[in-house]
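J.: Structures given as structure tokens follow.
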Structure 1
Amino acid sequence: MGLNSHKYIFVVGGVMSGVGKGITTASIGKILSARGLTLNLMKIDPYLNVDAGTMNPTEHGEVFVLDSGLETDQDMGNYERFLERDLGPEDYMTSGMVYRSVIERERNLGYGGKFVETIPHVRDEIVARLKLAAEKSGSTVSVIEIGGTIGDFQNELYIDAGRVMRLMHPEDVLFVMVSYLPVPGTIGEMKTKPTQNAVRQLNSYGVQPDVIVARSTHALDAKRKEKLAIWCNVESDSIISAPDVGSIYDVPLNFERDKLSDILLQKLGLTPVQEEDLRTWREFASRAHNGGEEVRIGIVGKYFDTGDFVLSDAYISVIEAIKFSSYALGKKLHIEWLNAKSYQQNPDTVSELANYDGVLVPGGFGETGVEGKIAAIKFARENKIPYFGLCYGMQLATVEYARNVAGLSGAHTTEIDANTPHPVIAILPEQVEKMKQKAYGGTMRLGAYPCELQEGTIAREAYLKDSISERHRHRYEVNPEYIERLEKAGLVFSGRSPDGRLMEIAELPRSEHPFFLGTQFHPEFRARPLSPHPLFTAFIKAASERAA
């Protein structure tokens with residue numbers, strides 16, 4: 001029966017990072033689910049951080065939060081979006097998690113006093129976690145992305161875990177290698193040698209890839225495919241061309257043109273439950289290329305600086321959520337990155353926001369660019385530009401309103417100014433002791449919490465229901481001592497926790513502003529390609545009306 005008849009597909013990277021292992025993993029999940037199989041997608045991050053929560057977004061990209069509250073790599077967001085469902089905490093693994101479990105077990109005599117070693121004990125912990133995720137999900141197939149690139153020292157344990165699993169049950173385990181084929185401008189020819197060397201490196205670990213996904217700027221031609229087949233010992237039909245595409249949502253469709261789901265099913269000895277059903281996905285992907293009226297959205301953030309480059313990955317879920325709602329409304333989306341630090345340094349430049357149909361301030365932490373964000377929010381409010389604030393964007397909208405409408409001069413969040421005369425945003429009471437102990441990792445208000453909506457508000461109209469559940473990631477909240485004063489000044493808290501203690505959504509009535517709304521939670525984490533988030537859709541609709 002093999003590994004309890006469960007199948008495992010390991011996705012590893014060759015040549016260089018950032019070429020699309022995550023999208024490949026998500027796309028494999030999509031095309032196999034379209035054949036009626038049940039899947040769980042897993043991400044393995046080889047770093048020693050216990051989770052992604054303490055890492056700088058400009059270095060590692062967005063921190064994606066699961067319902068459980070686990071802070072994960074951004075690839076988990078892609079997995080959920082492609083599968084159109086939530087994933088569990090068992091579907092994410094870091095070396096920090098693995099080593100901590102092994103050490104804790106050793107400290108509790110869980111190994112019976114044995115000499116604890118990397119092999120087999122750490123490797124066995126990895127295998128056990130892979131099996132647990134499969135069991136918890138009840139899936140038929142696990143697709144597991146191993147972060148980093150073949151040749152990275154920290155990856156070897158995970159590749160070896162897959163090797164051992166295949167050694168025991170070769171019919172149940174596949175390896176897919178995503179490798180890059182460069183086309184040097186001075187040569188003008190696609191080169192296969194880096195991929196050949198990557199396969200050779202993988203072979204040195206005792207693993208032979210079953211499928212090669214050939215990433216490049218161009219489609220793979222017959223000559224290059226023949227070369228890879230000969231020198232990498234992979235069947236020609238199992239070398240999948242993966243050229244750059246206009247939208248990541250085209251990738252599953254491209255894979256199916258090369259019949260990748262058939263190849264994987266045949267190699268795993270699985271019978272499809274149904275014929276391929278990607279009709280609704282094709283319709284969605286088509287809308288991504290065929291929008292009508294343009295909607296211009298300015299995202300005012302601070303996580304942009306990484307050398308001379310802009311790292312949009314810091315806000316990837318926000319970007320995708322805006323896209324889904326724009327596509328659903330038949331709009332052509334144009335996003336521009338607006339650095340809050342520039343508004344702080346040159347306040348007059350904030351007037352450029354008049355050129356946009358909507359302004360969004362995403363989540364974040366710290367004082368960098370904070371006054372620039374507040375200036376942007378003030379301009380959007382006063383000039384009736386649709387405004388959407390997420391987490392910090394909601395808190396700063398509250399600060400701006402307190403200062404400039406409620407008459408609370410010097411109002412601020414205590415995250416930035418502990419001595420503000422009007423702490424309209426303050427730390428959650430349960431966070432005080434954690435901060436004293438410098439317990440930063442995994443200690444925020446994290447994961448899914450319920451929220452009750454007020455009748456007759458923009459939020460209630462968007463959701464079309466009274467109660468919702470959304471994912472959180474914050475330490476600060478609207479200070480209850482200021483709620484009455486803010487409400488008297490006209491701010492509406494249209495969403496609250498069931499006990500009424502936490503203000504989850506703040507907005508202005510439509511009679512005052514076409515769309516001015518902020519959420520304490522992160523709605524972007526629940527947006528899906530085929531089911532856009534209602535608040536993002538309401539925002540884009542308001543922006544479209546301004547554009548008209």
Structure 2
Amino acid sequence: MFYIFIIALVSVIALLVNMYYTRKRKKLIISLWDREEKFDHTQNFHETYKHFYENAKGKKENSPVVDDITWHDLNMTKIFNTINYTFTSIGEELLYYRLKAAHEPHLFKEKQIEKISRNKEYRMRLSLILSALGKAPYANSSKYIYSKPDYSFNRIYILLGLLPIAGLAIIGLSLQIGLGLFFISMLVNCFLFYINRTKNEAEYESLFYCLTIILTSRNIAKLNNDKNFLKKTSKLKSAPFISILLLKDDPTGTNLILQILTLLKSILLIDYFVFHYTVYLINSNNQSYELAWRKTAEIDLFYSIALWRKTLPYYCLPEYSDNDSLTIDDGYHPLVSNPIGNDFEFTQNILLTGSNASGKSTFIKTIALNILFSQALNTSTSRRICLTRGVVYSSMAMSDDIEKGQSYFLSEIKALKRIFDRRNDNKDMLMYVFLDEIFKGTNTMERVAAAESVLNYLNHCSNTKIMAATHDIELTGVLADKYKNYHFREQIVEDEINFDFTIKEGASNTRNAIELLRITDFPKKVYQDAVDKAQQLSNS
């Protein structure tokens with residue numbers, strides 16, 4: 001009796017501790033919105049948020065997307081992490097997919113996003129449902145949308161699962177035989193349990209997460225009073241009845257109740273049966289599962305968009321036209337603190353000049369990002385944007401590749417060539433091309449000649465909008481009849497450099513680079529020699 005009392009006491013204490021942390025976690029979740037914080041700050045170093053994109057891409061191998069070079073140029077990994085306020089793995093997978101395939105027509109339910117933003121009670125309840133699903137970074141749940149899992153069920157496991165129960169039943173007739181059968185079968189089953197979990201750990205994780213997705217999707221449908229969805233997924237409604245079996249092991253060993261449940265599951269081989277039942281459930285109801293996956297991921301994405309918008313100084317919903325142009329009012333870069341907005345009309349090809357740090361590269365990225373944001377997230381970091389749908393390609397932040405023995409110049413050549421190839425492969429699609437410091441890795445004479453040739457060629461390509469930044473003022477003259485000139489300017493006032501980061505029409509005519517030698521206290525001879533040499537070159 002004493003031991004039963006101790007076990008009961010420990011169980012009650014464990015239950016109370018669990019209730020305390022559950023309540024604490026609930027308070028944390030419902031306060032995330034007001035604190036503008038993410039549910040899970042753990043960074044996904046293995047980048048498993050790419051699962052859905054990679055699974056879907058298999059069906060669209062030649063479809064243009066934001067490729068790796070453009071993704072790197074625009075610092076999209078940091079952008080992704082900034083926007084990612086999702087609660088679930090599938091929410092962040094869908095976010096990544098939409099950013100990569102921004103040009104595709106995506107579904108947006110602004111009324112749903114507005115409801116999340118304005119209705120606190122609804123938002124709290126939704127947050128708790130989504131957080132219960134949470135993130136399982138190694139779970140590749142979307143692959144079952146595109147292929148059916150095929151795992152044969154071994155009927156011997158039914159007998160093995162029943163043996164411990166039979167052993168307990170026999171104890172009343174023969175204590176020795178009953179206990180012997182129970183302990184032997186328990187040891188065998190525990191061994192098989194952990195062998196199966198180790199061998200198929202990724203599949204177990206994925207399929208069990210699938211089951212929780214189904215449960216979550218129906219809970220969200222009940223919250224939204226979506227009877228049509230509940231009807232379409234009615235064959236999946238058995239998921240809640242086995243979801244209680246999906247409690248994970250407690251690696252800390254502090255949750256006694258969870259440890260006992262895990263032991264029971266291993267003795268009765270419950271995970272094996274749940275695993276194969278889930279395979280059957282998904283295979284038999286593939287379309288319903290896909291609907292459940294997409295609906296859950298979608299509303300999690302909408303929550304993320306809503307909270308991201310809340311953190312912005314201002315934003316707008318995009319407008320679209322068919323005249324291959326872009327107009328933006330007060331557009332700004334989302335990663336810049338205290339940004340300065342710029343008005344701009346991208347009606348013809350652009351050549352952008354100005355000194356370093358004046359704002360050229362940031363402006364180029366601002367325009368490129370707003371094209372992506374508008375199409376992928378129905379959001380623009382501006383007060384107004386009207387654009388034509390299209391794909392974005394860039395060549396900006398090239399670098400030497402030591403491992404490949406590849407120079408900066410060769411890296412840039414390959415980056416530009418892939419734009420030419422993509423242009424030729426998809427002639428009917430509008431392509432926005434952004435170039436920064438074209439052919440920076442070679443000498444001035446060849447750089448200007450090659451840049452002029454490339455920009456002339458691209459100018460004659462149909463369905464192509466080009467914005468190129470350069471320090472080569474020579475290009476502004478030779479391309480004046482094809483490219484409209486804009487520039488950013490700085491001023492030196494009392495030996496202080498001031499940037500207004502505001503775009504201006506025309507080519508840059510300031511020559512402040514040499515003045516920086518004086519301001520930063522270089523030897524006077526260095527400064528004067530530079531002034532004299534510049535004067536000689538300008539007169540020649």
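None of the figures in this text is laboratory data; all of them are computed from the coordinates on show. None of the values given here were measured: they were computed from a predicted structure. Cβ atoms are built from the backbone, for glycine too; each structure is taken alone.
J.: Tell me which of 1, 2 gives 1.15 when you compute Rg/Rh (Cα atoms, Kirkwood Rh), for residues 260-411 alone.
T.: 1
J.: If mean count of other Cβ atoms within 10 Å over residues 76-83 is computed to be 25.0, which of 1, 2 is the source?
T.: The value was obtained from structure 1.
J.: For which of the structures 1, 2 does the calculation of distance in nm of label points 7 Å out along Cα→Cβ at positions 276 and 524 return 3.2?
T.: On the way: 1: 3.2; 2: 9.2.
Answer by label: 1.
J.: Looking at distance in nm of label points 7 Å out along Cα→Cβ at positions 92 and 196, point out which structure of 1, 2 has the largest value.
T.: 1
J.: For mean count of other Cβ atoms within 10 Å over residues 84-91, which of the structures 1, 2 scores highest? Don't skip to the answer; put the middle values down first.
T.: Working: 1: 17.5; 2: 26.5.
Checked 1, 2; max of mean count of other Cβ atoms within 10 Å over residues 84-91 sits with 2.
J.: Related question: Of the structures labelled 1, 2, one was used to calculate helix-only ellipticity at 222 nm (-39500 (n - 2.57) for each DSSP H run of 4 or more, over all residues; to 500), giving -10000. Name it. Working shown, then result.
T.: Numbers: 1: -10000; 2: -18000.
Comparing all candidates, it corresponds to 1.
J.: Of the structures labelled 1, 2, which one yields 25 when percent of Cα pairs over 42 Å apart is computed from its coordinates? Please report the intermediate quantities before stating the final value.
T.: Details: 1: 25; 2: 38.
Answer by label: 1.
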